[in-house]
Structure formats: C-alpha cells, structure tokens
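In the part that follows, the structures are each spelled out as structure tokens.
Nothing in this text is a laboratory measurement; each read-out follows from the coordinates by a stated rule. None of the values given here were measured: they were computed from a predicted structure. Cβ atoms are built from the backbone, for glycine too; each structure is taken alone.
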Structure P
Amino acid sequence: MTLPDLSIIIGYIITIFILGFKNSKKIKNTGNASEFLLGGRQLTLPAFVATLVTTWYGGILGVGEFSYRFGISNWLVFGVPYYFSALIFAFVIAQKAQQQTLYTIPQQLERVYGRRASLFGALFVFIYATPAPYLLMLGIVIQYFFHIPLVLSIIIGAIFSTCYVYSGGFRSVVRTDIVQFLFMYAGFIIILLYCTKQFGGWQFLRQHLPAGHFSWHGGQGAGYIIMWFFISLSTLTEPAFYQRCFAAQTPQIARRGIIISVLFWLAFDFMTTFTGLYARALLPNLANPVTGYLDLAQLVLPPIVLGLFFTGLIATIMSTVDSYMFIAGITIGRDCLWRLRNNKDEGLIPYYTRIGLLAAAITGIIIAVYGQSVVNIWKELGSISTPALLVPVVSSFSSKWQMDRRLVTVTICSGAAVSFLWSLTRYLQACQNHYFLHLEPIYPGLLVTITMYLFDKLFISGKHKVKTNTGS
C-alpha cells in the first residue's frame, strides 16, 4: 500500500479513538448503570439502525470466503434466513423487549424464571456473544497489512477494540458504529463499481465462474442450507438486538429500526456476494479464500481508493468486535459477578462490567487463536447456545407462552448438553468424521428443548391452568 492508503487507515483509527473516548471521563465518574450500559436509553432511530447494521455484520471475511467457494448461495445461507428471523423479532419481540426497562437477556430470564435460570442463561449468552470469530478476522487483516504473527495481530485487534468501550460504554459503541456504518458501505460500493467498470457485469461472471456458483445451494445440498435456517433462529436470542431494543427511546423505534436494518443488510449482502464472485473469477487459485476481498482490492483498486476499501473492511469488523466484547463483558460483570455477590448497588455495575470486558477479551483471544475457521466458530458456538436459549427467552415475553419455572433450567442445560455431545460424535471411529446419523448438532438440541416445552404445556403448566380455572 502507498502512504496515502496508510494515512486513510490511520486517520480512521484516530477518528474512532476520538469518538470512542469522547466524554468517557464524565461517564466513568457517574457510576450510572443505565448510562454506561444503554446510553441512558436515548437511542434514536438513525443511531439504532447504524449500530445494529454494523454490529450484526462483522463476519465479512467469512462471507467473502463462502461466496468465493460457493457463489450466490452465500445470499441464501447468510442472508435470507436471517432476514426472516430478524423480521420475526421485529414484529413479535422488539416492542415487548423495549417496554421491559431491562439491561440484559439474563435479567429477563430472572424476572420470569428466577435466579438459577438467569445464571445458566448468562453462561450461554456469553458463549454466543464471545467476539472470537471477529477477533480472528481482525487479526487476519492486521497480519495481512503488517506481516506480523497472527497471535500478535489478534491481541492488537482486541486491545484497539476494547479500550474505548472500557472507558465510554454503550455511547462509545454507538458513536463509533455511525462512522463505521458509512465506511463499510462506501468501501463495497467502491470496489463493486471498479470491478464492473473494468471487467463487465453479469456476463463476465457467467463466463469466468463454475456453473455451481450460480446454483441456489452452491453444491452444498439442501440439508446444509436448511441447517442455516435453524441456526438463524439464534436471531431471536441475539444479545445485540435486545441491547438496542432496551436502549431505544420508544417501542416504535425498536420495531422500525430492525425492519429498516433488514433492508440495509439485503443491499450489503448483494454487494459482498458479488464482490466474492469477482474475487473467484479474477483470482481462481487463492490458497486462502478468507483473504479474497483483500487480494481482489490489491488487484483492481488504485491508491487512495484502496485505502478507503481497506478502511471499510476494518470498520465492518471492528464495529462487531467492540459491540460483542461489550455484551460479553456485561454478561460476566453484571449478570454473573454483580449478581453472585448479591449487591444491590447498581452504581457498581460499570465497575464489574469493566472486569467482565477484560475477561471477555482474554477468552475471545484464546478461542480466536485456536479456531481454524470463522464459519466453523459461528456454527459450533451457535449450535450450542441457540438450543439453550431459544425456547426459554422467547417464551418469557408472554404470559401465554411461559413455562413452569421448575423446568426452565433443565431445558436450558439439556438443549446445550445434547448439542455439545452430538458435536463430539464426529470424532468417533464409527462416524468417520461425520456427525451421528449425519445430523447437525443443532437439530437434536432444538428437538429436546421443544419437546420439553410441549411436555410442560401439556402436562405441567397446562394442567395447572386448568385447575386454576376450575377452582375459580
């Protein structure tokens, strides 16, 4: 890269630090939990959209890898299922969540199902929110630029993405997300325009790509695609969604913000998918498709424009790292440490959250270092946390849906345990590196939790309601 390219990236980092640390001293001295965790619940619609869109799209290198390997099926795997799940969240949960005046998902579980369910729920929220896959991507980008060891790159990325959140809390996340939103869209608009102008559009791609890249399944089979529809149900337990809804000014902002965000994700998926197709068409023999976007940019973009694209790529990843790092820190600090000490002083929540941030950073670094694939980390963690949280969290927002609280903790633990144990079957000699019955772990986990929910409704909660009505 040229000096102007590096100057743009450095200028972006300086801007993020200025915005991230703005008024952080004032926030640090207040000890106000609502201010530190949710920005005083004053999130407006434009800020809601910007922070949610950027936070939920940090897996940019994983998207690039998948579209490079499997073509337009990327849109069906990482797009369509999540649009539907996000819209379900918008119309079923968003307004209910905003009206609860809560801080976290485990707090909602405690309100409805008790302390034990809350603590076990916090464990799986933390597993879901760990920033490991995004730290891995950020480390790969830093390594690509500066040719330093991946482990050191991951550590540097973790420090950069944590320090301003540690100081300024949720407001720092939102301020930086707004800038990162602009850079991420500008970067991919630029590279897609350059590719189209230099090489042509649809006809060029049809001539230079395998036919399988234009099939809906990308050669992966219907079962693989359907699996991602189930994994997308994790959206209904997505901590970033709940945090933004809790922070929104009104219930209407929470619902409309998610609907508008879906439109932005749809547009961005179009750009990232077709950029991945250009990478495969122009660089068909990449040893590591994870760097497909980076290599393509080096090939087609001139100086300065190259710096803008790289900045957009960094912004896309950093916006997710800091958000999930913050959520994971809150989960450890507020939902575990603060609760376990039976402390009633909410003024200490920011203190415990900062301790949680450090723990989340260390955990994320360890998982990122030993993780071999961004997509695999997503799949493995999502397959454990989704069965654990889906039924208990969604059912908690309506008295008609709620389970008997005695069964909830068992449901949380059994769903996660079954999925985890099922994932280990691929190491059995009889399975030959496949899951037992060739069934992805998320299916048996969800089957167990849904069965327990139906059992509760038919034989426990349902009978209790009948007795209550008869008695009255």
Structure Q
Amino acid sequence: MRHFDLLIIGAGSGNSVIGPEHDDWEVAVAEHGIFGGTCLNVGCIPSKMFVYAAEVASLAADSERLGIDTSFNGADWPAVRDRVFGRIDPIASGGLAYREGLPNVTVYTDTALFVGPRTVAVGDETITAERIVVAVGARPAVPDVPGLAECGYHTSDSIMRLDRMPERLLVLGGGYIAAELGSVLGAFGSQVTFVLRGNTFLRREDDEIRSRFTAAYRRRFDVRLNTRVLDARRQGAEVVLVVEDGAGRHELRADELLVATGRVPNGDRLDAATGGIDCDPAGYIVTDDQLRTTAAGVWALGDATNPVQLKHVANHEARVVRHNLSHPDDPARVDHRFVPHAVFGDPQVASVGLTEHDCQQLALPYRSHVQPYSSAAYGWAMEDTDSAVKVIACADTRRLLGAHIIGPQASTLIQQLIQGMHFDLTVDQMAAQQYYIHPALPEVVEQALLEL
C-alpha cells in the first residue's frame, strides 16, 4: 500500500494547494474528471467568455437609440463555442501534463473513495496519506420531475458545448446560472422561455435588486413565474414540459432544455463517513475556521464545504489550507466576513453584505438608499434609466452593512465598497475622504454613500 505525505482529492482549487514548500513531499492528486475543476472547464471562465460575446451582440443590436447605425445579424455559434474552448481545453490538458511531469507528484485519474481513516481507494489501488485535502466541488442539482431523465436535458456542464444553437430554449430555474446562460443564448438569437417556481429571479438578492432584475428579464424574455413543472417528455425533436401556473395546466415546447436549479456538494460521492468526515444535513463537509474536518489530518475546502460556492471563496480557502499544511503551529483562519458575489446577466448584479430583509430580520438599526445610475454624469450619458446602487448602513455606527448594484460594471463598482467594509470605514469616510473621478461611473457610488 503506497503512502503519501499529502493527498489532494479534486484538481480545481485544490490543485493550487501544492507549492514549492512541498517539493520534498510525496504528493498525490486524485481527479476523475477534467483537470482544473468546475471554474475552468464548465463554470466561471467559459461562461464569462460567452457573456462577453453576448454583450457585444447586445450592444450591436441596441445602438440606434444612441444614433449609431449598427445591427446584430446573428451569431456563428460553432465559431463562438470553439473560440472559448479552443483556449480553455489546452489549459486543462496542460495542467494535467504539468502535474504528471513533477517528480514528486502522482496523478490518479480515477474516483477516490474513503475506505478508512486517511485511507482511500483510487481505481484498483488503495493508498494512505499523512495529510488529505478534500476539494471535490459540487455538481448540478436536477429536480425530481417525472420523465426529465429520459427527455434529454442539458445542465451548465453541457449547454455551452452544444453543436447547434437552439432556435427555442427552455430554462428551468431562476438563479444566477439560469440567468446568465439563458441571457447568453437569448442575445445570440434563441427564443428563451424561463420557468421559475418562485415570483422573481435571484431570490437571495435584495428585494430592490431582484425586482428590477425580474422586470428587465420579463421585458426581454418569456418568463413564467410561480410555475410548477409536472412532467417532461421528448416528442420528436421537441422537449415538452407540462407545467401548472395560475392559468392551469399547459405545455411548453422547445428544441433544448437547460436545467439550472442549483448545485449540490460532491461529498456524498466520497463515502466521507468511512473516513471519519462529518457532513451537515445538506451534504456539506463540516469544517472549522482552519478548514479542518472532523477527521484528524483531513482538511476540506471549496464548494464541497460552503453553500456560497464561489471560486474566489475556494481560492481563499486553498491559501488557508496551503499555509496550515506547512505551519501547523501557526495556523491561518478563514475570513468570510465580507464575501461578494456577482451575476453576469443582462443587467449585471453585484452584492456584498446584508440585504435590507436581513437587517429587518436581525432587528438592526439601519438606513438605506437607492441611487439611480442616471444621477451620475456617465449614467446620464449612457441614457440608463434602470440601473441603481443600493447601500445599507448601520444607523448607530455608520458602517456599511450591505451594498447591492444592478447595471453595467456592477461587478467592478462593488469592489471599492468591499474594501471600505474590510477596512472598517464609515460611509462618511468612504464618501468624503477620497477622490472620485469625474465624470466616471463610480460617482454613482459616491452619491449613494453621501445620501446615507
């Protein structure tokens, strides 16, 4: 039975745990899927490459209001797809080749299962390790709908590699994955219908933001709110969903179906309990603030441990684990106080901290303000009448409790507010003790803070 100093299960963010400080360790990496994990291969990176192309298409289609004579004449889907994966696939294969070429690293391209404490079966081999890092990520959740498994659906794992762009697309779900990928295909020319069980998109966002976002998508797409899917089937070349809403039962038809109803952690695929690793009722691996699991010598990070499921969180956690592997007497701890997120839909959304509903539930004294982009010179130049910045501050301490932005560059504009929260500035300090470039778009953030 071969023994290693370190075994890493999962080659997404877990792959970045290995550093020069481990050159004299015998290291094993077990990855049954594509090297590089979700973000590189089926998540953040390819989807945002599609998003950028979709933004260009949307700008071309909507320039007349600015006096510009451009038009959108359709997308060459295979060319768009091949540009994306022609760049990404070599990175994944190159990462695997690099790790396999290191003299102290052994790569196993099989599924890893715990068969005992710090003992793992990988393919036909059983190995042990002094230290183990579990970074197995998450996978698309698929609802229990009769006929769905047989009707031929796509998830975020497969929709971006379609051979042909569908003329009609059904999207089941109203979260960020549904919003982003549905919007991309809509911008390229697909007729998109969203099917949501709730009454808005992005149900975890602040009420102001999700209301504006839902209104924007209802102007662009066929959006079915408060709709329950009863049955799915394939009828010839069509996918057929039988749904029920306030008007009763009826059928929705399309060429392809995207199921984007959330993601579930992969801890259940490890037989974690046999390794002494506890999971919570939702299936997430339990860790402490040093990212140690309940099994001695085993750490865990990323989407398998954290329902936030964000790449920047997984990267932060990988840095913590990497430090703690080599410095057990001086451990680092995770800092999840101000975790931001963004939705790269059209419009874009970015948020950090508490929503107004959170503040009400916690009975916090707060003040909030919504500032339209159009109040700032650049927003006015864009003729943007829909976008806004919402800020929420503690009425007593004047510290920012939350910030929520909907509109162009939202994921960039949020960054200065994250920094202000991290460095414990008051909203008055953020607004008045630095320059804001005129007439740049960050002025809308300055104006929002000043109103608090």
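Summary of computed values
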| quantity | calculated |
| --- | --- |
| Of the structures P, Q, the one that 18.0 was derived from, the read-out being mean count of other Cβ atoms within 10 Å over residues 49-56 | Q |
| Structure (P, Q) behind the derived value 23.7, 72 of Rg and Dmax of the Cα atoms in Å | Q |
| Of the structures P, Q, the one that 30 was derived from, the read-out being relative contact order in percent (Cα under 8 Å, 6 or more apart) | P |
| Test item: helix-only ellipticity at 222 nm (-39500 (n - 2.57) for each DSSP H run of 4 or more, over all residues; to 500) calculated as -24000, pick one of P, Q | P |
| If distance in nm of label points 7 Å out along Cα→Cβ at positions 105 and 417 is computed and equals 3.9, the structure in P, Q | Q |
| Which of P, Q yields 3.1 [distance in nm of label points 7 Å out along Cα→Cβ at positions 233 and 353, calculated] | P |
